[in-house]
Structure P
Amino acid sequence: MNQSTPVTDLKGIGDKTGRLFQKLAISTIGDLLCHYPRDYETFGAPVPVSEAVPGQVCAVYVTVTAFPSQKKVRNLVILNVSVRDASGAMLLTFFNMPFLKKVLKPGGNYLFRGLVQSRGAARVMEQPKLYPYEDYQKQCGILQPRYSLTKGLTNQAVQKAVRQALSLYAFEEEYYPSWIPERYELISREEAFRTIHFPEDRDALSRARKRLVFDEFFDFLLTLQKNKDLAAALPNNYPMYETADTVRFLERMPFSLTRAQKMVWQELKEDLGGPHCMNRLIQGDVGSGKTIVALLALLMCVANGFQGALMAPTEVLAMQHYETITSYVEKYRLAFRPVLLVGSMTAKDKREAYGRIASGEANLIVGTHALIQEKVSYRNLALVVTDEQHRFGVRQREHLAEKGRDPHVLVMSATPIPRTLAILLYGDLHISVIDELPANRLPIKNCVVNTSYRPKAYEFIKKEVASGRQAYVICPQVEEGELEDVENVVDYTEKLRSALPADIQIASLHGRMRPADKNKIMEEFAAHHIDVLVSTTVIEVGINVPNATVMMVENAERFGLAQLHQLRGRVGRGEHQSYCIFVSAREEKETMERLEILNQSNDGFFIASEDLKLRGPGELFGVRQSGEFAFGLGDIYADAGVLKEAKEAVEEILAQDGDLSLDRHRLLREHAEKASGNGVDFRTI
């Protein structure tokens, strides 16, 4: 078996189960082995109720003291069960599990495991798991891998499939020259895969993770370096000079550029008029004004007689950009002749857009990846601006080269990455930073609370909605079962509907929805047909909803500080005061102190730097945060040290053998060409 073998070739996985795996983007054996555990559990011995600490997961062996009580609130069935042992009492709460009323008998002894929470002086477990005592004892002390799941697929089924795949998979030969594993203490790739799924202990897990993270960073940085070499050699085929158009636009705007915006605008003008093709990143906090500076560059482009393109990560955001630009054209009489190009457009509308683009009638093309993927022919594409998460690799540059003569590239990012890491991760780009917000922005008010604060938070959301505002609620997972002891979008939406008045419109949004459905929900939220949106982090790169004033993040302890700051950036975009509520299910001192940093500052770069100091290799797992980079396991904050080692190794190898043509690098070259995913020939770039 190799990495492209279908997962349905495994014994016990038929078409039906195969479709469940596909929901997790697992189609092949390679996909399955790279579906790393989201977390590991070690089952500890049951503790007395009096020693069950709020904020921690534990097991208790208790007696049910009375018949379970049941109530129904709209679509939610809530079951409360009173239990106790010799040391004290506890309340268990279950949602949509009415069958337990017949299972749990007064006087019966049962073992429950779950996250302990406090409700005043009382201890509570919500949705704990019930285990037969003997089965629980067998699992004690063993590291148990826990995978992201989907409804109908159990953790045990994924474990069984992974074990089978590991026994049949033909691992590739070691491709690094021998000095790399020796210097950086890397175990073999085969051992790393076996151990990451089924580790003997935490030390073995740490070694496995380091090897796989090193591989991800090495592959990324090697391709990045080749991209940098390519970009450095490109001449400026589209020299541009400032015209009266940009000067007039700046004079007519109702606000002045900040000092940082003026500095970046100057850098862009120098790039566009310089001898080499521009390849620049604008880094800046949400709301710092990156888009207006990019718009100035696009205006300079069209005023010089060329075409420009603005590429957004979602159709909704692309449409929002298009509408904003169209309004600017009417209001300020700008030289743009914009056209929209997104994948969901009808064939007729696309043909019409293609015609306008090919003829040059449209000089600004706004859209999604359709701009470079669809059959579109440009007349003279000179500048491509990409918004948010788009990273241009060799493949995208080739696509652009086919459509023009190496246009200038400008990337905008709101991910606040400390400069030390940005230099490593954006090695192919010149970096500009907008490090101040416009003076008229109201700072967001923040609070960090435990789960007992939820009723107050719901009351606050109710009050804001009554005032005509809107709110986001973020959960770490889509549905129950993916991760234990954390909130999920599907169940939380129902829970919120039972807690808030019926006239408040609540909807849910997550990454597994079809693109058309996601777009529809975001459009309805933007149009204020939805009051409260329960979502995963998919809204990180969303739309501008100035009317949204509340951001509530459940299980905030599961996220990196930088990502929490990104999420917070969805509010505070309008004239009204905005608020962010970070709810932590864990109440340990270290967890709360870490989250308190968000209380101290709304400065993304300060927060990212603090995150870098606080997070370490010991924090192996949590909700993925470095979303801008397609790493399956690596985290640029927790693994900053490994990132630097991988960078050092790449530079040393390329210094010895820039095109990897030496025989001792043959396996590495073959691996690199496969890893790039686009057939890049490292000997010809």
Structure Q
Amino acid sequence: MSFKNVGLQYLRQALNNPEADFREGQWEAIEALVVRKAHLLLVQRTGWGKSLVYFIATRFLRESGHGPTLLVSPLLSLMRNQIEMSSRLGINAQTINSSNSKDWEAVYAQLQEDKVDVLFISPERFANEEFLQRVMPVLSKGNGLFAVDEAHCISDWGHDFRPDYMRIGRMLKEFPTGSPVLAVTATANDRVVEDIVSQIGPSLEVIRGPLHRDSIRLQNIPLPSQAERMAWLSEMLPILPGSGVIYTLTVKDSDRVANWLRYKGHNVQSYHAGLNDHEADRPILEQKLLGNDVKALVATVALGMGFDKPDLGFVIHFQRPPSLVHYYQQIGRAGRAMDAAYGVLLTGKEDDDIADYFLRTALPPDESIIETLSELESAEDGYSEPELMNRLNIRKSMLDKILKVTTILSPAPVVKRDGRYYRTATKWEPDGEKFKRLTELRLQEQACIQRYARSSECLMELIERELNDPYATRCGVCANCVGKPLLSDSPKKETVMEAIEFLRRCDDPITPRKMWPAAISQTHEGFKGKISAEMQANEGRALCFWGDAGWGEMVRRGKLSDGHFSDDLVTAMEEMIRLRWKPEPFPTWITCVPSLTKPQLVPDFAERLAVKLGLPFSQCVVKRMATDHQKRMENSHFQLKNVLDTFEIATEKVLQGPVLLVDDMVDSGWTFTVISRLLRLAGADSVLPAALARVIGD
């Protein structure tokens, strides 16, 4: 039997399809890796079968005595999905990642015995000393395939740049000369391709195929209000084919949209990084989607690149993603083995605010890096990450990026030893021009997808042109090409009103803070470790999320425009407390968080709420001094420090019994924590925080 015919058998075995044949370019790529030990970059459309190339190449290489394939992959959902596929080829695929630490020793043992065919890792594993010492020596002597999935992550021009991918060039040097290398992606434009080649090496051959997807029917539907989009989803889900994915930009919206659709009788689940991977929540949900046991997963990008379900019938975007590249990556999950699947972009009025938030937090600014390096320079014995957070007004996610980037550079201006970070003698010069160019690129990408959402051109061709596809062509099947909506673009008014009423009942728990930030004890005696139960607030409630289509827009208008919260909000808060929250113990009096900038806004609301509840109101909390806006404080230490010495209690005004502590906004929760402690010290039995709106940047 010829070499290619054996490969064809493997292909049909992997796909469980006796009639399957290689797509154009698949066999040529496999042959180049196995015979020539080539270095390849495959830029092929979603659903083309890039993973088949590295699995079939691995099968051939292992049979000819090569060591295991090392496959670098960015998402756990992608690893799990592909491990399942590899098993159909008789390939023993294993993974070492943050969610399976109990299996590591067994994997190490299998590697030593040469029983692992493919090892999946995330790029972050290259920063792990144990991995470098116990695994890399085994892999580097085996002359196996080095494969990089979603290779656009290598490039800082790519839409999902991951700093740890910068380590790949260095790791490749650990492999013997002549080891085959494969990088694959569906979403690399010319700029990204050039960057990948520069990092992996000039021997990298680039093979590009057309990105066109005949099976995806695209449509854009502008629906400014979240309630309109929720109503549309509820009405359209029953007529959409098969099962699919509804993408949201935030965890909050993933949960709320899923809750609404379940309320309307649809079999859906939310899926996001907040679910507990260690307890297998996400793998179970992935299997439910693969088995058509749910109509949809309402997901963040945690269910993103590479997830392979050939019969996925639709991908709906509840909000506009940051770029057309992101959009193509996500709609590419649909219609791989179907004649027709839907890709629908819903756009709303919050899209720009969310896009701006992601832009602000995507890249560490030079001034933050300089500030971090300066702190480390002054440290006698370095700093741990918590110690740095206590010295720098930088959020944890941003500090993580700064430390990652500065330790990956070669030579590195920062090194990590035994959990502590140290400044080295290596000079670091800010590259303000590069930061500016990257920011401008992100702004251009936002503008491009904004144009796409309004465009009357062929939608698939527009995406292909943005990705520099030389084969870009009209699809003939999108809503613009056929000249009419593929799906109804206006939900019924009664469904919209029902969605608004649903949102008005979506109050959110306020979980009490239970630990003081580590270093606050250095400046404030008695604030260390756990907050004693006698000093904690009880669990509280927020009526809504700031700006949402339930009560959130009314709260925003009252605070920013009217300077007065309406009686409707008073009634809504009273109903939340009496009918849904029903706190135990129930408050016997009410007080509020004072403000020096708007001294009457919250007390006026709290007094009217007290009347409505039939409880006495006492303004016993006093603000002693002006503070900076809490939203400018980026981490817990600075948020607490900003309010810790700010308030005092007029003890003569403290009443007996549990107290309802009212504020307009809750974000970090430290204001409630500090005042609750003071009220408890002043004799309040218990403190029940209540806010009109929660403000979250997630």
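Assorted remarks:
- Entry that produces 3.1 once distance in nm of label points 7 Å out along Cα→Cβ at positions 429 and 637 is calculated, selected from P, Q: Q
- Structure from which 23.5 was derived, mean count of other Cβ atoms within 10 Å over residues 317-324, options P, Q: Q
- When distance in nm of label points 7 Å out along Cα→Cβ at positions 285 and 405 is calculated for each of structures P, Q, structure P gives the greatest result.
- Ranking P, Q by mean count of other Cβ atoms within 10 Å over residues 53-60, the structure that comes out highest: Q
- Identity of the structure behind 0.50 (criterion: FRET efficiency 1/(1 + (r/R0)^6) of positions 21 and 549 (r between Cβ atoms, R0 = 41 Å, to 0.05), calculated), options P, Q: P
- semi-axes √(5λ) of the Cα gyration tensor in Å from the coordinates reads 48, 32, 22; which among P, Q: Q
- Winner on distance in nm of label points 7 Å out along Cα→Cβ at positions 205 and 445 once structures P, Q are ranked, highest first: P
- Calculating FRET efficiency 1/(1 + (r/R0)^6) of positions 125 and 565 (r between Cβ atoms, R0 = 41 Å, to 0.05) for structures P, Q picks out P as the one with the greatest value.
Here, each number is a calculation from the coordinates, and none is a lab measurement. Remember, it's a predicted structure, so these values are computed and weren't measured experimentally. Cβ atoms are built from the backbone, for glycine too; each structure is taken alone.
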